[in-house]
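The structures considered in this document are given below.
Since every read-out is calculated from the coordinates, none of them should be taken as a lab result. Given the structure is predicted, the values throughout are model-derived calculations rather than measurements. Cβ atoms are built from the backbone, for glycine too; each structure is taken alone.
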Structure 1
Amino acid sequence: MTNTFGATSLPIANVARAGGLPTEPLGDPAMATLLAWVRAVLTAEVGPAWADLAPGEPVVRCTHFHDPRAEDFAVQRLPALFAYRESGRFGKADDGRWTEERPTTLLWVYPPGSEDKMPARRGVAVALGRALHEALGPLNGRHPSWVVTGDSDPFAAVYGSSLLDHGGFEVISLDATRTAQVEVADATFEAISFDLICREVWYRAPKLTGSTIATINQDPGGFVQVQGFVTDFTSEFTGDFR
């Protein structure tokens with residue numbers, strides 16, 4: 001069995017792939033989960049109003065689990081949503097839990113637009129921020145638009161799957177929003193930056209050792225019967241179990 005730190009397994013698991021390409025960053029599958037959740041929330045809450053100003057254009061055309069960079073940044077992929085980690089801080093909580101608190105940046109990059117269209121479109125900064133705050137704060141990381149296939153949580157069908165459970169977060173909250181600019185290949189693009197605070201907890205997998213003894217009788221006719229079991233085991237574990 002493996003230990004976990006948030007959604008990260010230790011030892012580190014191989015990344016998930018689709019068509020041979022990674023669908024998550026190495027050692028941090030939570031970023032792929034976060035992007036899927038945010039995309040669903042923004043599409044449901046802001047998508048229709050955005051499409052009214054930008055017909056035929058989704059509010060999120062594509063997602064990336066890193067900061068903007070030239071090798072996969074293309075104007076035709078905008079508006080795009082990026083998610084990436086900042087510097088983290090490790091610690092030990094008062095109740096003995098080992099934790100990491102790491103700021104995470106969400107970056108939504110505007111698509112190009114003519115000067116007469118941009119003033120109204122810039123209002124999307126307020127819309128995106130309030131939609132995210134509602135889903136992360138009052139709704140505690142749930143939204144009906146995001147339901148994980150096979151989720152056994154009885155509340156998932158009505159309220160949506162839990163981002164905290166599936167992303168491995170103990171806490172995730174929206175701290176601030178601000179305007180930003182992205183410079184890629186000598187071009188500048190307007191963007192909106194969302195500052196998230198994420199806290200994740202380290203868990204040790206239980207370790208079981210022991211033996212099982214069975215009493216087996218065979219009668220003259222060849223019938224074999226197991227009469228009983230005696231199991232002697234010890235366990236070693238620390239921390240909480242989910």
Structure 2
Amino acid sequence: MLVFLSYVLQFGKEASLGFPDNDALKKIIRYSITALGANAVFFLVYRIDYLFVKYSPVCTDADLGNYIQVSKLGQMTLIIPQIIASVVFPRTASGTDEQHLNKAIIAIARIFSQLFLLAFIVVAVAGKQVFTLVFGESFNKMQLPMLILIPGMLALSMLALLSAYFGGKGKIKVNLYAAVIGLTVMILGDFIFVPQYGIIAAAAVSSVSYIANTGYSMWQFNKDYAVRWIEFFKWKKEDYNWLLSYFKFNKTQ
């Protein structure tokens with residue numbers, strides 16, 4: 001409501017206010033319902049593994065606490081990708097300079113892959129000491145699940161950009177189908193492996209489901225903008241030159 005009010009105050013004189021016509025309203029409702037469905041399914045992808053861990057015969061309450069903390073830390077790594085995605089959506093929807101935007105998405109994905117590799121190394125070297133120091137001695141089982149989950153979180157950071165891209169293109173069903181694939185992999189994998197292998201299996205299944213979710217979106221992205229999947233991970237020095245030039249450009253503006 002505050003955003004709407006600020007828009008009215010700033011642009012009210014330039015545009016007439018009113019409800020959309022029936023055709024536009026149908027499109028808005030159809031788009032919104034599909035987006036809601038995609039978000040609801042993806043919420044389950046994020047959370048349903050907690051249930052499998054909770055009711056696993058080999059997991060204790062301490063295991064569940066360790067796993068939830070790992071999951072929350074992983075989700076915190078998505079804050080920056082989601083902020084960037086909030087810029088990708090309107091740029092894609094505007095349809096302007098689409099070629100440059102697509103290259104930027106791939107360049108950012110490559111930078112993410114390097115940052116997550118650095119996070120993997122840090123957790124591998126000092127994760128156990130840091131986790132127990134920050135959260136307490138009872139969180140001494142976080143290191144290995146966190147290491148296993150990091151590739152999945154890298155996939156989700158890329159997915160944040162791709163989901164915003166498809167949302168802006170009006171292809172919101174791609175996000176829904178990708179989430180359904182991720183949820184299917186999650187449920188099947190957790191059902192088979194978590195009762196026997198506990199939080200290690202839960203982290204592995206989560207990573208695989210996130211990667212499957214992202215893989216479908218990358219496949220659909222390739223249909224719009226022909227690019228090999230390796231380009232999302234092929235590090236290039238010019239990515240940082242582009243990033244620095246972008247910040248310099250915005251600073252001069």
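Descriptive notes on the structure:
- Source structure (of 1, 2) for mean count of other Cβ atoms within 10 Å over residues 128-135, computed value 14.6: 2
- Highest-scoring label, criterion being relative contact order in percent (Cα under 8 Å, 6 or more apart), among 1, 2: 2
- If semi-axes √(5λ) of the Cα gyration tensor in Å is computed and equals 47, 20, 18, the structure in 1, 2: 1
- Structure responsible for -5500, with helix-only ellipticity at 222 nm (-39500 (n - 2.57) for each DSSP H run of 4 or more, over all residues; to 500) calculated and labels 1, 2 on offer: 1
- Which entry (1, 2) yields the derived value 11.2 for mean count of other Cβ atoms within 10 Å over residues 24-31: 2
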